[in-house]
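Below you'll find the structures, each written out as C-alpha cells.
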Structure I
Amino acid sequence: MRASSLALRLFLSATAWTVVILLVTGVILSSLYREAVERAFDRRLGVYLRTLVAEVAAPEDATDRNQSLREPLFELPLSGWYWQITRLGVPNAEVRASRSLWDGGLPSLAEQGIVMATDGTRRSYVQGPEDQRLRLIERTVDLGEDGRFLIAVAGDSLEIDDETRSFDRALAITFVMLAVVLLLITMFQVRFGLAPLKRISEGLAAIRAGRAERLEGKFPVEIAPLARETNALIDANREIVERARTHVGNLAHALKTPLSVMVNEAAARPDDPLAAKVREQADIMRDQVARHLERARLAARLTVVGTVTEVAPVLTALTRTMGKIYRHRGVVVDTDVPADIKFRGERQDLEEMLGNLVDNACKWAQARVGIEVVMAPREGRDEQHLRIVVDDDGPGLNVREREQVIAQRGNRLDESKPGSGLGLSIVLELAGLYGGRLTLGTAPIGGLRAELTLPAA
C-alpha cells in the first residue's frame, strides 16, 4: 500500500471516529445538563410547594395566607406560573388557586398514575392553560381532622428549554472548534508520523529500480526494526542467490566431467556403432544438463532485487559482433534504441535473448536486419514495459510454421542452416521468467518479425 493511501485512510478513519465521539459526548452532556436544569427548577418549585404546605397547615386565623410566596408571576394571568390547593374527599370543595391560573385548573398527577418520589412528591410535565407546557410538582398533605389537601405548583418549562438550548448552542460551537483542532492535529500527526513509512516505500522502489541496494538513513525507533529487518532480508536474499550460483556451478562441473570422459572414450572407437550411439546420447545429455543448469541459474538470479541493465550498450555491442560474423554476406543491422531505456533484469539474460533473436535474423536475412526498441504501457497495468522488435528481409515463416517453431522445443524447419534449434526456446523461457513474452509475425520488410516484451526499469 502506498504511504499516501494509508495516510488518507488513517485521516478519514480518525475524522469519522472524532465526529462520532464528539456527537456521542455532546448528546450525553446535553442530557446531563438538562437533568441538572430540571433538578434546579424542581428545587425552585419545591420551595414554593413547602411554603404553600406551611400556609395550609397554619392556624385558621393566619392573616397573611398565600402572601408569603412573594412571586409576581403568580399574580399575572396565564403567566405560566401557577399554584393550586384542592381539598380531597369533600364533594364540591372550594379550590384555591393563584390569580395567574385565572379560571383554569391544574391536572392531577396522581390521577395520571405518576409514581410518587421518595420525598413524597410527584413531578412531571403537563399541559397547562393556553396549551403551555408546564413542569408540575404536587404533594398530598394530611392535616387530620382538618382534612387532606392536594397542593400543586407549576412553572413554565420554557425556561428549561431555553436554558438547555443555550447550552446546546455553546456546546456545539465548542465541539466544532474542538473537532477542527483535533482534525488538524490528526492530519499533522498522520502526515509527519507516516513520513518514515513513505521513505521506506520510496527506498524499496529505488531498490527495485536498481538505484539503491539497501534502505539508507535514520528512522524512528518504531520504524527502525522494519528497516533493519528489510535490509537483513535483502542481504539474506543475495547470499542465497550467491550460494545457489555456486552450487549450480559445482553441479555443472561435476556432471560435465563424466560426460566428457564418456564422449572421449566413445570417440576413441569411431567404428563401433555402440560408441557412436554413446556419443549421440552424451551430446543430448550434455545439452540437456547445460540447459537445465542454465535455467536454474537464471531462476536464482531473478530473485535478486534491484538489477537494472541499459539496453543501448547491449545492442551496440551485439550489432558490432554480428557485423563481424556476417560480414561476408553483407548483412546490415540497423538499430533504433533510445539511450535512456533500461531493462529490469540481468545483463547476461538480455544479451542471451537479444543475441538469439538477432543471430537468427542475420542467419536468414538477405541483406538487412532492423532492431527497434520502444517503451509502451503494459496491458491492464500502470507500469511500462520494453517492446523489442527484430525484423529481417529473409523468407519468413507462415502462420503454421510460426506456431510449430514456438510450440516445439528444438524444432528446426531447415536443416541447412547451422544451429540446434534451441534459440527461440531459450528466448521464450527467459522472457517467461521475467514475466514477458515472445511473439512472431511478418516483418514490413518481408521476412520474420520477432517481438519481445520485457519489464522496463
Structure II
Amino acid sequence: MKSCLSRGFNIRAFAYKALPITFTINRFQMNKIFVVLLFAIAVAACNQFNDYKKITNNPDLYAYTVHELNQVVMGNNFSPIVASRNYAYAAIAGYEVVAAGNPTAYQSLAGQLKGLAQMPKPKDTANIDFPYAALVAYATVGQAVTFPEGSMQDYTDSLRKLVKSNGMSSKMVQASEAFAKEVSTTIIAWSKKDNYAQTRSAERYTVKDSPGRWVPTPPMYASAAEPHWAEIRTMAIDSASQFRPSPPPAFNVTDKSSEYYKNLMMVKNAGDSLTEEQKHIANFWDDNPFKVNVTGHAMFSTKKFSPPGHWMSIVGIANKTAKSDFNTAVYAYAKTAIAIFDAFIHTWDAKYTYKTVRPETVINKYIDPNWRPLLQTPAFPEYTCGHSTISSSAAEALTSVYGDNFAYTDSTELEFGIENRSFKSFRHAAEENNWARFYGGIHFHNSCLRSTEKGQALGNYIVSKLKMKK
C-alpha cells in the first residue's frame, strides 16, 4: 500500500480527523503545530484505508466543510447580510441530499420553502453514498453563490481523492456526485429567482442629515449596506414585514426626561465604565467581518467571521457536544441557516423602514464630539439590531434540534484571539448577545431587547412551520 504522504492529498481535507472542529484552534497557534498535525493526520488516513464510510459519515467533516465556506465568505468580504444567503442555499442543498437518502426520517423542503417546488429523486440509490453527496452538494452550491469562480473547487477535489483513497469505488463516486449535481443544479436555479441579482443594481440609500435619521459613521463613513434586502424573497416567513416591530422611541435630545434621551445616556454611561467582562462579551459577539483600523495616517483592515458565520460555527460545536450523527448535523445546519436568512430579511425591513440614527452619531453631535463606542459602528441604521435578531432566531432553531438547557462552550472566536465563552443554552447565548451590542456602544438596549423578542418569535414560527424531521 502506498504511503499516505505520497497520495497527493490536500492536507486541509484531512484536518478534521486530528482536529474535529479545527476552528477551535487559535490561528496564531496553528503554524506551530502544523508539522505535528501533518504526521498525525497522515497516520489517521492510513488507518482508515478502505473504510470510506467512517470518513463520509463523520459529522465533523461536514462541520469542516462549512468552515471552508466560512473562510471563502470572510476572505471575499461578503457582508453579514449576503453571507446569510451563502450559508442558507448551501445548507439546504446538503439537507435535500440527506432527506432524499433517508425518506423515512427526513422530509424534503420542496413545497415548504417559497419557490422550491420540486427536488430530484435519486435513481441509483444502491451506488450513492448520501453523506458524500451531501458534502459535494454543500460545496458546489456554496461555490456557486460566492466568488471567485472555483472558490471551493480545490476542496471538493480533495474530498474526492479522500474517499477514493479510502475504498469508495469509482462507480459510487460517480453516482454520488451525479446526484449531488442534480440537487445542486436545482438549488442554484431556485436561488437565482430570489431577487438578489436585481438588488445589485437597485437605487442606493439617500443620505439626509435630518434629526434622528441614519447617516454614515466613522471611521469609514461607508454607504448604507443592502438598503433593498427586504425585497429578497423570504424562505419560510410570509413576508419581510410579517414580524415588523412598532416604531422606536421618538428622537428627542432636548427633553432629558424623554425615553430617547434616557436610552442614549444609557449607551454613553455604559461605554464610559465597561468592566473587563463586559468588554469580553462585546468583543466576543462583535463578529465584524471587515473592521477598519486607523493608526495615525495608516489604515488597515482586520477580518472575522460575520454573525451568521459565528452561528454556523455554533451548530458544529453543538452537534459535537451532543455527539449527534452526520444527518443530525446536516439537518441542524439547514434549519438554523433558514432561520438566520429570514431573520435578516425581517430586520433589514425594520432598519430601512425606520432609518434610525446610531448612538455614536447623536452623542458626537449633541454631547461629546470625541466619544467612541468600544465596537466599530456598522454601516446601516440602528433599529432593529440585526445580530440580536438573527441570534435569537438561530437559538430557537437550535433549541428545536438539541433541546433547551443545552450547555456548551463556544470556541468560535479562538481563531481570532478571543477567549471562549460558555452558555447554559442557546437562548442564554442570544440573551448575552443583546447585552453585547449595548456594551459595544452600537445599539440602544431597548432596540436589542425588541430584536431578541422579534427574532425569537420569527424563529418559533419557522420551527413550527417547517416539517423536516419525521
Structure III
Amino acid sequence: MTGREVMSNREARSAEQNTGLIVLRGARCVLASERLENATVEIVDGQIARIRIARILNGAQASRSATNCSSEIDLTGYCLLPGLINAHDHLEYALYPRLGNPPYANYVEWGEGIHRDSLDVIAKHRAVPRDVRLWWGGIRNLLCGVTTVAHHNPLWPALKQSGFPVRVVRQYGWAHSVALGGDLRSARASTPKGSPFIVHAGEGVDDRARSELWTLDRMGLLDPFAVLIHGLAIDRKGVALINTRGASLIVCPSSNHALFAALPDLALLGNVRRIALGSDSPLTAAGNLLDEIRFAISKCGISPGAAWRMVTTGPADLLRLNRGEGSIVPSGVADLFAIRDAGANPANFLDRLASLSSEDVELVIIAGRVQLASEEILHRLPPPLVEGLEPLSLGNQLRWVRAPIENLLETAEEVLGEGEVRLGGQPVRSSAKVARAHAFEEAQHVC
C-alpha cells in the first residue's frame, strides 16, 4: 500500500466535504478558566461560530441555538473538551514495541544498543510500508483525544493528506540532536521563518547530556524559536538560560524513566516559562498522551492544572499555532473531544486527568468533522456524519474511526503476522475480523 492508496476514493471525498453547520448540544464544556459550563457549541465550516452559555431552568438546560439543524448532536451526559495537542511524537514508530536494555547514560548509548541487540525487530517493523506506519501513528493519537500532533522527523507526504486521522503541524524545522543531527546550523537556517526549530537536547544523565544545552547556545541556536525535547539533564542554570533566550521545552517523562531510570525534575523544569508535554514514541514511552499525563501527575508531582496546560495552551504557544488550538473559543478551529460527565463540580474537573485514559474518549471532532465515535455516540450522530467511519477494536474497546482500518490492518499484518499488530501493547483488530472470529468459534462449538 502506497501513500496514494491509503485512502479510498470514497474516504477522500468524505474528507473533502464541507462540514456546514453542526450543533453540539447538552454537554458541559471546558471554556475559560478551565471550568465546566453548560453550553451549546455551533460549528460552521470547521470553526466554532458561536458558544451559547445555557441557563438552568428547574433542573433542565435551556439555550437558544440554531433550529432545524440536520447535523445536531445531543451530548447530554458528556463533557466537551478542547482537543489535546501532542507536542512530541515520532509517528512512524506507532507499531513498534519498547526496545532496549536500560538503564543508559544517554540517547546515543540507547540507539547503539537497540541497533546491536534488536536489529531483527527493527527490520521487521520497518518492512511495514512507512505510510501505513504513519497512519497508525495518527490513529494512536486520535484514540486518546489528540487533535494536533508535532511530528519530529520529515513531514512525509502522507502526513499532509486531507484525510489523515489528526492534524500534523506543518510549519517547523528540525534536527535530531546535537550528536546525531548533522549540520544543525543548516537545519535551523532552512526552518520556515517564524516557525519552531525542534531538537532533542539534554536527553540523558551524563556529562554529554548536560553539555548539549550549552553547545546549542554557543552555536547561536538557542532563541525564541528553539524547542528542546526532553531536557532531563538541564539544571537550574540551564533553566535560567532557556528563559533568558526565550526558548521552549517539551518533556516526555515516561521515556526518560524507561531509558535512564530517572525522572525530569518538574519542580525545577516547570520554571521554564514555555513548556509542554509529549508522548514520544512507543519505542520508549509508557503509552499515549493520556498515559503520559497520568504518569507526569503521579510520578513527577505536577498538578493536574499544570499538566492540562502542557497539552493545550502551552504547546499551542510554543508550536506557534494560531487558530485557537487547545481552547474552545469563538472563531477558533473546532477541535474537540468528549468524555462522559462524572458530575464533578466545575472546580474539580482537572482532578479527572489523574485517571483519564483512551477508554474514556468517546468522540473526537477535528475541524468540525467527526473523526472518532464510540458505540454510544455513533447512535447519536446524524447519518451524514457517520459516513466514512470504520470500526476498530483495540483491546476491549470498540471505536469507529475515520480511517481505512481494514486496509491498514491487512497491510501491517502481511508483515507482522495476523493478530500481531499492536498499539501501546494492545492488540488491534477490525470489527469485521472480530465478527469472523466469533462466527468461527460459534461454528466450532456447534460441531
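Bear in mind these aren't lab numbers, they're just calculated from the coordinates by the rules spelled out. In this text the structure is predicted, and so the values were computed from the model without any measurement. Cβ atoms are built from the backbone, for glycine too; each structure is taken alone.
Quick notes on this structure:
- Which of I, II, III leads on FRET efficiency 1/(1 + (r/R0)^6) of positions 103 and 231 (r between Cβ atoms, R0 = 41 Å, to 0.05), largest value: III
- Among I, II, III, structure where semi-axes √(5λ) of the Cα gyration tensor in Å as derived comes to 40, 25, 19: II
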